[in-house]
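*Asks:* Structures given as structure tokens follow.
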Structure P
């Protein structure tokens with residue numbers, strides 16, 4: 001499990017999820033696009049969901065517990081980036097089936 005640090009808070013996420021989020025978020029922020037990022041909280045951690053406003057003016061830090069870079073599922077990244085354009089924001093759901101390329 002890695003951690004997404006944003007605006008003084010830390011959120012635990014799987015390293016693979018975190019890596020895909022890093023790519024999708026950086027893509028949106030490079031374009032100057034701010035958005036909500038939403039993801040579910042697993043039942044074993046109390047259920048619910050988080051929603052944070054992602055903005056270029058707020059420092060973001062990705063901490064990975066593992067040393068290996070995950071393979072990239074381009075379909076998932078595209079899905080994340082596209083969902084970030086909706087009013088409800090970028091939603092982190094299950095990874096779609098798709099080819100994973102070699103590590104970035």
Structure Q
């Protein structure tokens with residue numbers, strides 16, 4: 001699953017982080033898990049996380065065992081919305097003409 005369309009006009013690393021977090025929206029991810037999921041150095045990831053937090057797109061939950069990062073609810077798409085995004089142009093044309 002990918003972050004909502006309106007949040008995809010950010011730097012590539014920020015979009016990659018949001019996409020990774022949306023995939024695990026319920027349990028969140030640690031910085032180490034994000035580092036493994038996103039192809040960027042730790043300084044770039046840290047800078048991107050700071051920007052996302054400043055814009056209110058992520059939150060940090062310091063639980064008993066570990067600190068996890070969670071996407072804001074407004075970043076996580078509705079499942080029916082996601083299906084529409086994944087359609088190709090050809091699929092949309094077929095639907096439009098009833099083929």
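*Asks:* To which of P, Q does the computed value 0.9 (distance in nm of label points 7 Å out along Cα→Cβ at positions 10 and 34) belong?
*Replies:* Q
*Asks:* Another question, then. Given a computed value of 14.0 for Kirkwood radius over Cα pairs in Å, which structure among P, Q does it belong to?
*Replies:* So the calculation was done on P.
*Asks:* While we're looking at this one, here's another question. Quick check on the output: -14500 is helix-only ellipticity at 222 nm (-39500 (n - 2.57) for each DSSP H run of 4 or more, over all residues; to 500), derived from one of P, Q. Which one produced it?
*Replies:* Among P, Q, the structure yielding -14500 for helix-only ellipticity at 222 nm (-39500 (n - 2.57) for each DSSP H run of 4 or more, over all residues; to 500) is Q.
*Asks:* Can you say which of P, Q returns 3.6 when distance in nm of label points 7 Å out along Cα→Cβ at positions 58 and 90 is computed?
*Replies:* Q
Where a number appears in this text, it was derived from the coordinates with a stated rule and is not lab data. The structure presented is a predicted model; accordingly, all values stated were derived computationally and were not measured. Cβ atoms are built from the backbone, for glycine too; each structure is taken alone.
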